[in-house]
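Q: These are the structures in question, set out in turn.
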Structure I
Amino acid sequence: MAEVGFYHLTRTGPDAALPKLLGRTLAAGQRAAVMCGSDERVAALDTALWLCPDPDWLPHGTRSTGQAEMQPIWLATDDAAPNGARFLFLLDGAESGRIASFDRVFDLFDGQDEAAVVAARLRWTAAKQAGHALTYWQQTGRGWERKG
């Protein structure tokens, strides 16, 4: 079973929160797959990761750049990890049918969007029923705080 962390974004959007989480993933020697809700989102995130200042280097690729097996971070809309990632990041309410095949899953959701919060609660319930280890993190002025 996977460790599934729900990351409640209350202070920034995913474009600001995700780079630091991905930086920690790479620092831990892991690879990441990032599942987005649309091709437009993949393109926007691709640009945002190249331009982010902290960390200043997040090597990544997309279907348009290819060579998935060489990419430490893979951005896509499909439920796959062709780069061999053991960490999965879910954005935009994306859902994976392969959670159990990852060591860790990071489900980032917008706390300012009531529909996103309701959908995250449903994903929490499904992950709990599937037997995954769950954690809940909330963004605060001091960073991420683990709750309950």
Structure II
Amino acid sequence: MAMTGRIKTIGKVGGMAASTAPYVRRIATDEDLRDDVADFIRSANNLLNHLRSDKRLRRDLRTMMDSVQSSADRVRGDVRPRHVLRNLLIGTGLVIAAIVAGIAVAWPRARRTVSQAVDQGASRANVVVHDVREKLSREPGESQAA
């Protein structure tokens, strides 16, 4: 199992090496291209140093990137719905459940009422499950008689 994973990894690395070979040859033979790549790396390093030291520049860059990302999403049509109503209903339900649980813990009479309601619901569910099982067990026998 581990050996097949290694073989797959070696195959992937070999494929990547083969696909980048023309670019590596070009960089190795073209001195102007090497100089341009080195200038790019130095410029990127300088930019990173400025970003590390300047909080305002980082904030502006983050704002710029967020706006570019949101505009690109809108152009592509990837605007995801916010589900405000759904989240509001779920939150309201959780708050109500917490309040009911608090009341049930605080007052013994309310706790007894909630406990009885849960027991009744469980017994009704058991009756329904029993009825469904009984109907399902009868159906195959009825189809054989017909």
Structure III
Amino acid sequence: MRVTEPRVQRTLADVSVGDDLPIMRKNASRAQLFLYSAASFNPHRIHYDRAYAEFEGHPDVLVHGPLQGAWLTQFLTDWCGPKGRLVGVTWQNRASAFPETDLEFHGRVAEVDPATATVELEVWEQTSDGRVIMPGTATVRLPS
């Protein structure tokens, strides 16, 4: 049985403009991509068939854009804590992500609005060499 640490509850008083969020790292296995294709009813072979992905012009199979979006929302909700709320999120997949490579999720506090208890965030996914492949924004609500 795996024991997990309790999630930290972040409050509005804990954050300031310019704060960096702790980095979250993900690394998709080929089996995970195959299973995500099945679970999301996405039969496109570029996500699990390397020979086909190469035929389509890719160097390897591709990590699903929606899977990266799911990881981004996990990154945000984990940072907020159990009483925080994800109000809105946007992202753009601008470059391909590949299996068995480290992907990092980063964020920075852009604005804090005490009147609405919301925090605006700049967020992005990047490769381990620092290339941003998925920029975005998010709004979260934190308890006071």
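Q: Assign the value -6500, calculated as helix-only ellipticity at 222 nm (-39500 (n - 2.57) for each DSSP H run of 4 or more, over all residues; to 500), to the correct structure from I, II, III.
A: Source structure for this number: III.
Q: I would also like to ask the following. Assuming 33.6, 91 is Rg and Dmax of the Cα atoms in Å as calculated from a single structure, say which of I, II, III it is.
A: This value belongs to structure II.
Q: Then there's this: For FRET efficiency 1/(1 + (r/R0)^6) of positions 37 and 109 (r between Cβ atoms, R0 = 30 Å, to 0.05), which of I, II, III scores largest?
A: Once FRET efficiency 1/(1 + (r/R0)^6) of positions 37 and 109 (r between Cβ atoms, R0 = 30 Å, to 0.05) is worked out for each structure, I has the highest.
Q: I have 0.9 for distance in nm of label points 7 Å out along Cα→Cβ at positions 21 and 45, calculated from one of the structures I, II, III. Which structure is it?
A: For distance in nm of label points 7 Å out along Cα→Cβ at positions 21 and 45, the value 0.9 is produced by structure I.
Q: If mean count of other Cβ atoms within 10 Å over residues 29-36 is calculated from each of I, II, III, which structure is the one that comes out at 21.5?
A: Traced to structure I.
Here, each number is a calculation from the coordinates, and none is a lab measurement. Note that the coordinates shown come from a computational prediction; the quantities given were computed from them, not determined experimentally. Cβ atoms are built from the backbone, for glycine too; each structure is taken alone.
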